[in-house]
Structure P
Amino acid sequence: MNPILEVVSLKKYYPVRGGLLPGRRGFVQAVEDVSFTIAKGETLSIVGESGCGKSTVGRAVLRLTEPTEGQILLDGWRIDKIPVPQLRKLRRHMQVVFQDPFSSLSPRMTVRDIIAEPLVNFGLAKGRAEIDDRVAGLLDKVRLPRDAMRRLAHEFSGGQRQRICIARALAPSPALIICDEAVSALDVSFKAQIVNLLTDLQDELGLALLFISHDLAIVEHMTHRVAVMYLGSIVEIADRRSLFSRPSHPYSRALLSSVPAPDPTASRRRIVLTGEVPSPINPPSGCRFHTRCPYVFDRCRTEVPKLRARTEATYFGATQLAACHLDALPAL
């Protein structure tokens, strides 16, 4: 199965300036050598601590920030280097739902005009009657009443606003939607509603989803595969069942141990990492996680581990990959 999205060796560095002397002081290595694919109808979630580079990956895929190095292919088209006029034509195939629905929608536009904007921009509907019909159909898909067309965004709750954002993203019939912390600003009840809506829309439309989140409970419920990031790099990528049942990287194990157990009587050992997350301006040599890893040994301090297979092919033909010098994690 050919992937809808393929990211190869993506890097994003931000220059650091300031101090007494003019010029550049160094780089923030926000994303370092990240590679992954997403197939049609698949959800890949990217998880990790705040500041690990999750959102930067999403913005680089959308070309909202320019990648420093690497390749980004959307349905076989190289989009990382194409000129902006050509990129604009391809943007209808990749859309985004941002974290904050309160700042993502114009307070001066009606819901009808918000959802109609991409239809008009990409020439997908002409004439008021056709546009109104398309907008009404999109409101039906996100389970909002049709009379919402005439109202302003501030009249709706946070969960309803996020539904409007999803309707706007669906308007140009994209192949890929990037959800950048799309439920983190919502109440618990609204989170479940939005996640169920996205899952239903994916089943109906065959959407590929890149779901960026720090909420592992939500990720476990809705995703097919998970990529775990630490300090700008992917340390493990696996199907949902493999990752949550038997993580292969020490950081993944520690991250999953922090998820509250649904059963309060169940025993789960919490793994507490010591030390601070290193600076992305001056990351550690070798494995970036070695300064906090409980299983560190000499090789970890000098040699960068490569992602290598830990299981046979599973969902979407993928294997469980982990960037760790250990062949297997010690038993807890």
Structure Q
Amino acid sequence: MLDMPQALRRIKENISQVIVGKEDVIDLMLISLLCEGHILIEDIPGVGKTSLASALSRSIGCTFRRIQFTPDVLPSDVVGYSMVNMRSGELEYHPGAVMAQIVLADEINRTSPKTQSALLEAMEERQVTVDGQTYPMDRPFMVMATQNPVEYIGTYPLPEAQMDRFLMRLRLGYPSMVQEVEILRRFAEGDPRKDLRPVLQANDIAAMQEATQQVYCDPLMLEYIVAITGKSRTHEDLQLGISPRGTLSLMRASQGAAILSGRDYIIPDDVQKVAVSVLAHRMILKPEARLKEMTTERLVKSFLNLVKVPVFQ
């Protein structure tokens, strides 16, 4: 039987050979993987977003593809296309870049809304439909999308429906001086990503994902989760609150956090660990709230402070 906490530690140690000092981000990424969720990494260029996705795929023996989104990328580049085979006369499917297990959608906000929406079916249904034919994705399947939060010229902001498909929004941030020196030391003699070897296989990850869905959530914890997201629906600073899909995502992510901690039941600490990453990108502030320099991250933290933590007898 697979020792899940030990297996997750091995993945984390493997990724840490390439990514220095971002243990919290790696934890959240692994939680998303356990929950079959997708990640939006919103950060400046050059902080390790591609390296993070590549290190994950190499650590779990999954296929990996990177899509560099630009305004001229077409939906068929993403999901694939059908073409007539001149010999047989039959229509043949040519897979697109999304037909991999770990997909890095780099600078997703640089492509058109039509191309962005081509990802929606793959992210939600784990399948693509081309010319009326449906093609299932291999599992595990995860999209790790990136976007630059600073540059807005030539970009197409993701609509709320697509933002809601991402389980978490993460930020890597700049490394500390000590961490950056360590990065230089590791890369001085080559790229450490080339030395990474799988510590688990794809079928191991699929088994862990099934186990994550069985994590017990006490009725009091369910009420706690609903109370947190419910605060967003009546808050004066918010134009759009958390949808039921967001509430379900918070529960799923809490189940993943429990597995990461070696438990088969959820506690309040699990919810608090993932709440900001799961909820902040699903809310829209009113214009007057932005003028007050309010952020959705601060609002989620305030909800956690306002909602009473359940006490178990």
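Assorted remarks:
- Structure responsible for -8500, with helix-only ellipticity at 222 nm (-39500 (n - 2.57) for each DSSP H run of 4 or more, over all residues; to 500) calculated and labels P, Q on offer: P
- Structure with the greatest value (metric distance in nm of label points 7 Å out along Cα→Cβ at positions 4 and 180, set P, Q): Q
- For distance in nm of label points 7 Å out along Cα→Cβ at positions 12 and 36 computed as 1.3, the structure of P, Q it came from: P
- Identity of the structure behind 19 (criterion: relative contact order in percent (Cα under 8 Å, 6 or more apart), calculated), options P, Q: P
- Among candidates P, Q, the computation of mean count of other Cβ atoms within 10 Å over residues 44-51 that gave 19.9 used structure P.
- In this comparison of P, Q, the computed figure 1.00 for FRET efficiency 1/(1 + (r/R0)^6) of positions 132 and 164 (r between Cβ atoms, R0 = 30 Å, to 0.05) is attributed to P.
Values quoted throughout were computed directly from the atomic coordinates according to the rules given, and no laboratory measurement underlies them. Values in this document were obtained by computation on a predicted structure and should not be read as measured data. Cβ atoms are built from the backbone, for glycine too; each structure is taken alone.
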